[in-house]
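Read-outs throughout are calculated quantities, based only on the coordinates presented, and are distinct from any laboratory measurement. These figures come from a predicted structure and were not determined experimentally. Cβ atoms are built from the backbone, for glycine too; each structure is taken alone.
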Structure P
Amino acid sequence: MTAPDEEEDRAAQRPVPPPSVTLAEAAAAPGRFLVERERASLWFEPGSEVLFVTFDNLATIDEGWPRGPWLLSRLADEGYSVLGVQSRAKDWYRNADAAPLLAGLVETGFFSRFSRVILTGASMGGFAALNFAPLVPGARVLAFSAQSTMNKVIAPFEQRFPFAVRKSNWEGQPFLDAAAAIPYIPSATLAYDPFVPEDRAHAARMAGPNVTLLRLDHATHEAVRVVLKSGALSPLLTAMATSGGLEPFWTAYRGRRTVSKWQRAITAAMAPRHPRLTIGATGVMLAGADLTFARQARRAARARLAGGGA
């Protein structure tokens, strides 16, 4: 689950676009539009010739409706066009409306006005971005902590989100397994934390010659939040929009060292085996902020050394 951030909250305050009854009307509209169905909607905000198609995750569903597309404020601030494919339920977009809406918009020729289209989402949204990318010819994908499927036969290692999975349909095609979509995507970037066993297993299922596996150690399942808080989202979006290198992203991502979620995760990983390293690392963390978890880990590490621990 990926929680909303203050920057994304600002998007929810934007006025709702004028509704369009048909996809043809929406595609012909000169500006923003909204197409609503019972289980999914399309919300468009115009910008540059680069279009990011964003998908909700479990946390954004909790914001209720109406709400702006996921990452709208961040993407709009960068000048990009944004199309939000929005679900009304925690169903991983396995509903009767989402895919037909996107496929129908393709048929109108809407996407031909853009020089590049990138589908993006986190967790549930990453699953949808990967699954639906073949519907949009030439579309690329940026997915964070994406599941390949929640089908327990295909992915028996996946036991998270039991309530949401139980309430959604994971039997039968289409769009059951994002791994099956990978060969039909020109380029996909999968950002994930390899220290989260489920995310590592999903990424392994979706590896391929057209896939860049972006290992974000100790970023947790909410890796997109660590990227955002570290100031590295903008260069990553630029790399996706221009086919540029990832060096600016990795440079900016050094800022993760001051992000509490990353600090907490790496402290938890080092504390059981490396008390001296834990004392040094938490000392650096505590020099920048009063972090309860860091104080507790440092105290435990000192006690372990005093008791003869390595």
Structure Q
Amino acid sequence: MNVLNEKESALPKASVRETLEFVAVWLLVRLLGLFPRPLARWVGAGIGRTAYAGLSRLRKVGANNLALAFPEKSAEAREDLLAGEYRNLGHLLAEFCLMPGYTPQQASEFIRYDGLENYLQARDRGKGVLVLTGHLGAWELSSFYHSLMGYPMGMVIRRLDNPLVDQFVNNIRCLHGNRVIHKDDFARGLIASMRAGETVGILMDTNMTPPQGVFVPFFGVEACTASGMARVAARTGAAVVPGFLLWEESEQKYVLHFGKEIPVINTGDAENDALENTANFTGVIESYIRRYPDQWLWMHRRWKTRPAGEKGIY
């Protein structure tokens, strides 16, 4: 915690509103971080239930997305999935608040690897590793745990609107050697990391706009999706490995799954290759979401950007 205190001493300039927001976040993280883990997760789940009940606009977006993705499920089943998502987010909030105090031994009591050899084989090729991931499971804890176990990595992150909160959150993310690559320096930072043989995780499941995004199927509906990972992989020869930290109810543990390396199409037709590879990567993300549907961020307006001439979904 001393590292956090040292970094907090040099805070960026901010407005009164931003300062008050930061204080609220700081107090929440510090308070929940003092609780025993079971109690913190219980409180987090309560916060999730409150958000589910009170944030009607986001709940409506989530219900619409679930109807789009799972038309075969009943309305009641989809509502259960959405409530489960908010519970998962509450648990993730608790884990984030507790992260600064975790040691490798403590974290390994409730987190294990599955497929670590897939990551290590890709890393040992020496051309860099792009970890394909998304807002599924405990994504904040995922990269943190990997660094805690001796595998620090870069993370492509969008800057938070509040600079004080942004710095505070990033300080926690980077306690054990992780580093942040901001989206406004995405291409240059990513290519440099791959040339250095490093690992970078990319959350590739958010809505984009052209030209950064291309339209590929996601749950059978065209979704504008970032093509940067596909372009960098084809250009650098970096390995693309799926990685997701998912809650396994039967074990009462998180499991950090590393799937097998995804082949990257490289025919020399850069635009078509980017489209095909982005579609393949998105299909892998979808396959994980289908296995753990109550752990994905359904309130995100994933299908907001529509092809020219098509009516908006939201």
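Here semi-axes √(5λ) of the Cα gyration tensor in Å, for residues 53-92 alone was calculated and came to 17, 12, 8; which of the structures P, Q was it taken from?
Q
Here Cα extents along the principal axes in Å, for residues 221-292 alone has been calculated and equals 44, 23, 20, so which of P, Q was it run on?
P
Computing mean count of other Cβ atoms within 10 Å over residues 133-140 for each of P, Q, which one ends up highest?
Evaluating mean count of other Cβ atoms within 10 Å over residues 133-140 on every structure, the highest lands on Q.
With helix-only ellipticity at 222 nm (-39500 (n - 2.57) for each DSSP H run of 4 or more, over all residues; to 500) derived from the coordinates and found to be -16000, which of P, Q does the value describe?
Q
Matching task: 27.1 is the computed value of mean count of other Cβ atoms within 10 Å over residues 117-124. Pick the structure from P, Q.
P
If you work out Kirkwood radius over Cα pairs in Å, for residues 29-84 alone for P, Q, which one comes out largest? Show your work: numbers first, answer last.
Working: P: 11.7; Q: 12.8.
Structure Q gives the largest value of Kirkwood radius over Cα pairs in Å, for residues 29-84 alone among P, Q.
Using distance in nm of label points 7 Å out along Cα→Cβ at positions 69 and 277 for the comparison, can you identify which of P, Q gives the largest number? Don't jump to the answer; show the numbers that get you there.
On the way: P: 4.2; Q: 2.5.
Top value of distance in nm of label points 7 Å out along Cα→Cβ at positions 69 and 277 goes to structure P.
So if we calculate relative contact order in percent (Cα under 8 Å, 6 or more apart) for every structure here (P, Q), which label has the highest result?
Ranking P, Q on relative contact order in percent (Cα under 8 Å, 6 or more apart), first place is Q.
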